[in-house]
Structures are given as structure tokens and as C-alpha cells.
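Pasting the structures in now, so scroll down.
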Structure 1
Amino acid sequence: MAEMVPDLLTFIDRSPTPYHAVAEGVARLSAAGFEPVSESELWDFGPGKCGYVVRGDGSLAAFQVGMNSPARAGFRILGAHTDSPNLRLKPDPDVSAHGYRQMAVEPYGGVLLHTWLDRDLSLAGRVVAQTADGIQTFLIDFARPLLRIPNLAIHLFREIREKGVKLDPQKHMVPVVGLEETPPIRDLLATELRAQGIAKVSPKQLLSFDLMLYDTQPSGVIGSRGEFISAPRLDNLASSHAVLASLIRAQTQAPAPFTRVVVLYDHEEVGSRSAQGAAGTFLIDMLERIASGYKGGEPQAMARAASQSEMISVDMAHAVHPNYADRHESGHHPIVGRGPVIKVNANQSYATDAETAGAFSALCRSQNVEPQHFVTRSDLACGSTIGPITAAQTGIRTVDVGNPMLAMHSCREMAGSEDVAPMIDVLTAFFAGP
């Protein structure tokens, strides 16, 4: 399993946006024998069928139908999300100011703004164009340093030492792309699409785009013994990678009576309320269609399946910060490199309860892994995940877990290289049964 760390780094670097993460996931699933399935078709699957579905370009679900019907054996589901906090271009982003060409951006999610300063940034996302074949969508990644948000020199802001950095996202986070003669964004996009052999389109043919900034520094392993991973988007591509790897590994092992499912959602970082988000119908639609379409279907198949199903929501967890240990609950200090974290919140920000936590703990110990626990201090607000949302929608018992990390929502995050394989081992065991 030592190869899983470089494989994770490759997955992250190939996934600068949710759309690229889904494309990379599709490539890996296809190589493992999973076949595309359209939501517009009639589903009628028998035992062993391996398929995947994409919704909205940013969400992906995959499944391996069990040897028994879902109504009799249920589902085992792993969930994660493909999006990360970042900066996204506004629809008409071109700005000229004081001899510079800039691009207007909007923060997406709970982004730590100051971590994006003084970094070599690029652009990636999707572009919609009017072509001879109709309206088409293309993925694009400039894949080179293109933009930068420079800090203000201390000579012009000496009070920074006392006041700290206070960034106005409207005024202070506008990246520089060049001097004023730099072409506008649609010209840059059309040129890049042609140069990469993606599409021969003119700027006027470009109808719209979803473009995101990202740090061009490659992911890597750091630390005196290589014990840490330094990378962007660990929250939550590290979990997306883990659940995909677990499904692909499990698919090569003995068939299971239950149906294995992985779902990777977009828009978790902004509340999940979208057609392809966890608050949408993506997962429940798929489960109902698999359950009702198994060998022609059985009465009340989905309700029966839900009562026998289990889900693990996998999203990165807060490790204790050595410089801010007082921000963590006493006795609940997850440590990087010490294994998966079970996340608990009495007010249901996490879906975990005693039974699902106990089941996950037993699963960990079956793989010689000792789980850790995280709970937020009572005087701090708690974040949430897809777990409570999908549990409420499906009625499926769920546990919220994740590997520990530092600098969550930073442009550059940090996690443990020794946590990658144990999480995949545990999730693969979940798919193995019993």
C-alpha cells in the first residue's frame, strides 16, 4: 500500500477543479471495468453489474450490484465531496487598473483568503461554447502560472504588525494576469483551447465558463521522515481518492451479497443545496433505481434496502494544532499519522451515533487500526458534512469519519502520509463484509 501516497498526489494534481476530479475518477473506474450509465435510460441491473453516473460534471457515483437484491441485502455506501474552497472567476471578470490587467474573482466556500497571496496561480474549469455540433462543454486547465495576488509591501502598511492582515475580498483579492495589453479572458480561453487541441473556437463562440484559481505548486511529501503530505484540496480530494480506491480494490475481490456504492458530491463547501449536491436527489435517485430495477424489482424495494444499509461519510478531520491546542476540546486531540478520526456532534452536525461509531471502531480494529475521536469545543461552532444530509434523505444509518489534517481550507493543506493506507484498508474492509 506504499504506492497509495504517490497515487493520491497524482490524483490531486490531476484534479484542480471538481470537474477534473470527476474526469479522473471516471478514468480510473473505466480502467477497472466500470461502465457509464445514463440517468435518462431505463435501469435493469443484475448481480455484478459495475457502473458509474455523472451529474452536473462535478458529481460522480459508482456502484457494483450485489449478488442478492438490495431489498434483501441492502447497500454499503461511501460518500465524499469533490469541491474545495477557492477563488472563482466572475462572469465578466476583465478589469483594467493602473496599467495592469486583472480578473475579478468571488470566494467559494470558507476560503482562508490570506493563504492565496503571493502564490503562482493558474486557471482551470469548464467552458461552454457554440460549435458546429451544437452547444458543447470542454474541460480546460492552463496548467502553468498565470495569475498572482501580490501582498502589499510592509513599507506601505507598517501597522500590519499590530493589526494583522484584514483582507476585503472585493478590493484586495483581485489577481493580476498581466499588463494592460493582455487580452481579455475569452481571447485567452479560445487561444488555449486551440493550443491544447481541445476545440477550435473563436472568442465569440464562448458562451460561458466556470473557472477556478488553483496553486500550481505540485503536491508533495515533506517532514524529516516524509511523514506529512503538503497539497492543495486535501479537503476533500484525499477522501474522494480513498473511497474510489476502496471500491476499485473491493471490486477485484470476492462478490458481496450487498450492493457497493460510492458517491462524490459537488457543492459540499457551500451547503450542498444543488442538483448535484448532497441535498439534491443524486444518491436517492440512484439507490431507488438500482433497488427497483434489480431483476425486474421487488415490492417496497428501497424502503427494505434502506433498513439494511450502512453509509460512511468520509471528510477530512481537524488534527490538533500544536500552536493552537487551546482551540480543541480537551481529551479529543486527533494527531496526524495516528489513523482515522470518528467525528461526533450532539446537535447532529455529524451523523455519527453510538451504534455507527461502534461499528466503525470495530471495523478499524479488524484492520489493526485504532480510531481517534473529534468533537468541537462547546463554545465553538461546529462544521458539518454530507453525512447528516444523506442520512436524513435516505434513512440510512451513517457515521462521519475522516483522516486528520492541519490548515483546512488553506490554499495549501497538510495531512499525514501514514494515514493514507490505513483509511483505504478500513474502507475496503467495509465493502468486503460481512
Structure 2
Amino acid sequence: MNPNYTPTELTHVMNISQPNIVFCSEDVVHKYADLKRKMNFIEKIIAIDTTKSSVEAESLNDFIRENIRSMVSTISTTVVNTREHVAFILYSSGTTGLPKGVMLTHRNINAKFLIWKDPRLFIEKNRTLCVLPFFHAYGLLTTLTALRANSLTVFLNEFEPEVYMQALQDYKVTRLYLAPSFLLFLAKSPLVLQYDLSSVNEAICGAAPLKKSTEDEFKRRFNVDISQAYGLTESTLAVTINGKTRSKPGSSGKVTPYSRLAIRDLETGKFLGPNNAGEICIKSEMVMKGYCRNPEATKNTFNEDGWLLTGDAGYYDEDGDLFVTDRLKELIKYKGFQVAPAEIEAILLTHDEIIECGVVGMPDERAGEVPLAFVVKLEQSQLTERDIQKFVEEKLSNQKWLRGGVVFVKRIPKNPTGKILRRNLRLMMKQYQSKL
């Protein structure tokens, strides 16, 4: 679970999984101790990074020492139905509401392992550096995959630029698992040029759409192609990837083994052919069992034929390459036109003086919604709101212009993997609108 969860979020997710034993770091023991007093299903709290037990939590060392004899004497082989038995409960990102508990089975995980062993997709022997959080599917599953393949894996507690770069150099890391925010740092930071990163021969980027300008800058600096993938927690991550085949620019690649993909027309529900945009749908050995203790959400996420409805918009071309355009729920409806925030964001990020940005639809009486941009600019930049509006008007069609305006901010709200928190952007938009 995300250690940064608020008490409300933590209470919500604990009521989903209802664990008997909680393993956690010493610095968050107090959070779970408070919950233990309110939740009768929590029997014990184990602190994994201390040797001293306390009133609130037992140390992992003491727990093992006290239970090792009984644990060894009762060990036995358990036969389970791998399609039904849940291996993990991971929480959806909650970008559009409170997180849901995604139940991934042993079958899901095994299928993922098999795909990542496919030599057609990936270089087999590699050294990896893990800085992605384990509470996110991307961090957990890529790490488990590396360990299962006997790859040397280096772990860092958090992303500190100098420490990260030194580890890449010292351990001669070959494969990088990246979110767009990490990749942006590697592509643009002058710090990177101070280290020998010649060992890197593979880069895999997921968790959020990657801007082409960032991809190009990374390639120029590292002379390494980026494998882009598409998937979600509910599909045990990637169901498309370009891997060693290197698909077209902007593409998330082709469908992986054990998976099928279709594009659904939003109005008719019928499946569409190549180059027709609609909702991305998935059938796969990696698709989740469902949402824990939430049958209604599970029912609404699958159609009558068992296809997982992703809520993502996209299309595939005549060669089977997938192009993801946006989240359906994030599309801005301007006078009947569907405007993808990600498209406007991609253009804004090509401006030399813009560091980060996020676009959201602002309610408008006449148009329905108009695009509003939150922008982080360089510290010394003299950019004005009108400068940015003109920049967009020169590059995008009329319905995509920033009629809602431009708001300069110090940071764009993102989750730990770099995905923009659209819900937070909408709250920022409401605060801005209330001052107009």
C-alpha cells in the first residue's frame, strides 16, 4: 500500500483487503496502530526495518524467532486453483476516485513471467535498478520478473538523482524500467552527462503516455531505443509492447502472447476495424479476477462477452500497432468535439521554457467545456498566458485552443509513477474558477 495514503484513503483500502497481519516500515507503524484499534481484523503489526519490538509493533526478527519452530513443523504443499487463487491485491491509481482493490491471480502472474522471458521481446540477460514503488503494479511486477530471471537487481529507497546515477554507473545496469518523469530527467538533466552509462542497452517505459519529444531526446543522448508498452493494473500490466521489434513512433506496440485486443465503438458497442478510434478492450490470461469486495465495479468493467473495458481511448493500424490517445473520462467536450488533454500537453512540452503541464476541461456555458492549462515554466522565464495560448493556436486546431486560459503553478500533481492526477487538476481548476 502507498505509504503516503491519507487516513481516509488508508481506512478505505484496509477495509477492502482486511489483512490479519500488517508488515510495514517503522516510520508508519503509528498509522496502522491507530487503525488496529478500530479494525478488529488486524491481529498483528510487524515492523520490517527495526530489531526492537514495541507496544504497537513486533520486529520482524522477533516475529521469526518466536514462530520459526511452529512454521517449519506445519509447512505443507498446498494445491490451489491458479485461475481463482489470488496472489496479490493491488490498488488502482485512484486518479478518478478512491482506489479499488485489483485481484491478480497466480495464473495472471505466471502468464506475465512467461511473456517477459520471450527473447523476441526482450534482451534475456540484464541488470536492473529498481526505484519504482512496490505498491504500484509497475514496480512490483517488473521487480518480481527480474528476480525470477535471476537478474542482478539493485534497489533504492527513493529517487535521488545523484544516488540513482551513481548506482547506474557502479552496477553497470543494462535495463532501465522507467516512468515518463524518470525518462524526462535522463533525457534533459545535465547531471546525466557526468556519468558513464554505456552499459545501458534497453529502456522500457510505462505507467503514462510518453511524449515523442522526450523519446527523441533520450535516444539522442543514450543511443538506445525505448520499448513502450500499454496496460493497466487490471491486466497485470502490459498487453501490448514493441520490445525488440521497435514499432512506429507514438505506438505502444503489438499485442503480447496470451492476449487479445479490440476497439469498441462507444455508441453502438460494436468492435471496429483498423484506424477507427474507440475504447480499448482486452481479453487475456493476465486480466484480473475482479475488484475485491466490489462486485458492482467488477460487473461494470466487463462487457457481456467478458472483455475488459479499459476506459482508455485509442486505435490500432493496419499492421496491428496500438495507439493510445487518452482516458475516455478525461476527454474535454468542446462544442461536441472530443479534445484529448494529452495531445495539448504534448504540444506544450515542446516549448523550451515549459517544464511540466496539465490540461483539464473547464465548464463553459456556451461550449460545454474549454481547455485550461496548468503550466510549470522555467524559473527565469518571462512567458505570459497569451504567449502560451498563441503557441498552441499556431500548432493545433481551433477546438484545442486554450480558451480556459493558462495558470502558472510550481508543480503538477502526479502519482509516484509520474501519471498526472486529473482529479487534483480538476480541484485546482475549481479553485481557479471560483476566483474569476
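Read-outs: derived from the displayed coordinates by stated rules, not from any lab. For clarity, every value in this text was computed on a predicted model and none was experimentally measured. Cβ atoms are built from the backbone, for glycine too; each structure is taken alone.
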As an exercise: mean count of other Cβ atoms within 10 Å over residues 72-79, calculated from one structure in 1, 2, equals 24.0. Which structure is it?
1
Mean count of other Cβ atoms within 10 Å over residues 224-231: greatest across 1, 2 for structure 2
Across 1, 2, relative contact order in percent (Cα under 8 Å, 6 or more apart) reaches its greatest value in structure 1
Winner on Kirkwood radius over Cα pairs in Å once structures 1, 2 are ranked, highest first:
2
From 1, 2, which structure was mean count of other Cβ atoms within 10 Å over residues 8-15 = 20.9 calculated on?
1
Value 38, 31, 17 of semi-axes √(5λ) of the Cα gyration tensor in Å, for residues 104-343 alone was derived from the coordinates of, among 1, 2, structure 1
